Structure I
Amino acid sequence: MTNGSHSGNASNTFEAFYEGWLCRQEHFLNELLSAQQTIDEARDEDLRDLVSRVLFHYQQYYDEKSRLGQRDVLLVFSPTWYTSYERSLLWIAGYKPGIVFRLVTESVPDLSDQQRT
């Protein structure tokens, strides 16, 4: 398998996961809004359960994104399933490709001086 097809497969796999994740996210948002409106009648146990499910939902997202990063880190920083507008927001919000080099430089302790520059 070539790197290009591997990258495409990783992209498609995460894109499918992400679409499902967003649908579930909308469902959880509705549950949270409903719980907020009925906070006086809600049982603490039910609220704890809802919060636990939402936190687990986010944990699934970050676990899957971590797996994607192990397969193709560039997809994490410039997702192909985002629209051009969404990708531009990544840039406006502060992501610059050079940050990857700083992360590597600061995270890998045994780089030579030549590798650091």
Structure II
Amino acid sequence: MKRIIIILAVLFVLVCLGAFISNPSEKKMKSEFSEVILEKLDKKTDEDMKNNPYNEWGNSIVKNLLSKIMDSNSKRLNYYLFSELELTIKERKKIVALGAFGMVYVYDFDDNIME
């Protein structure tokens, strides 16, 4: 019985160590969340707009604005074994992503993210 407890304790420590080492960085969490936002915007763009020559120009503006917004209105809450990405809009805070084991899981949200 003691042997099983020791093995379980060692496995628990190894899992915690793996989670600590592979906890995603703030940069990775912000970039993953930005990619999801851009994919959502791309899905909403209709075919006529995709063929528009100004679409690329507009996309570059949106990417720049999104990076500025992410830099100023989001922060990573580091809990060492996992992290959360908190977005602040209109002085309301919302957790929008979870990072653990080297992966970033973006919460599913609708267009009215802060309601």
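No value in this document is a laboratory result; all are computed from the given coordinates. It should be emphasised that the depicted structure is a prediction, and the values quoted were computed from it without experimental measurement. Cβ atoms are built from the backbone, for glycine too; each structure is taken alone.
For which of I, II does Rg/Rh (Cα atoms, Kirkwood Rh), calculated from the coordinates, equal 1.11? Working through the options, I get structure I.
Each of I, II could give mean count of other Cβ atoms within 10 Å over residues 11-18, but the derived value 11.0 comes from II. Each of I, II could give helix-only ellipticity at 222 nm (-39500 (n - 2.57) for each DSSP H run of 4 or more, over all residues; to 500), but the derived value -18000 comes from II. Ranked by FRET efficiency 1/(1 + (r/R0)^6) of positions 27 and 75 (r between Cβ atoms, R0 = 25 Å, to 0.05), structures I, II are led by II, which has the greatest value. Taking distance in nm of label points 7 Å out along Cα→Cβ at positions 19 and 67 as the criterion, the top structure among I, II is II, with the largest value.
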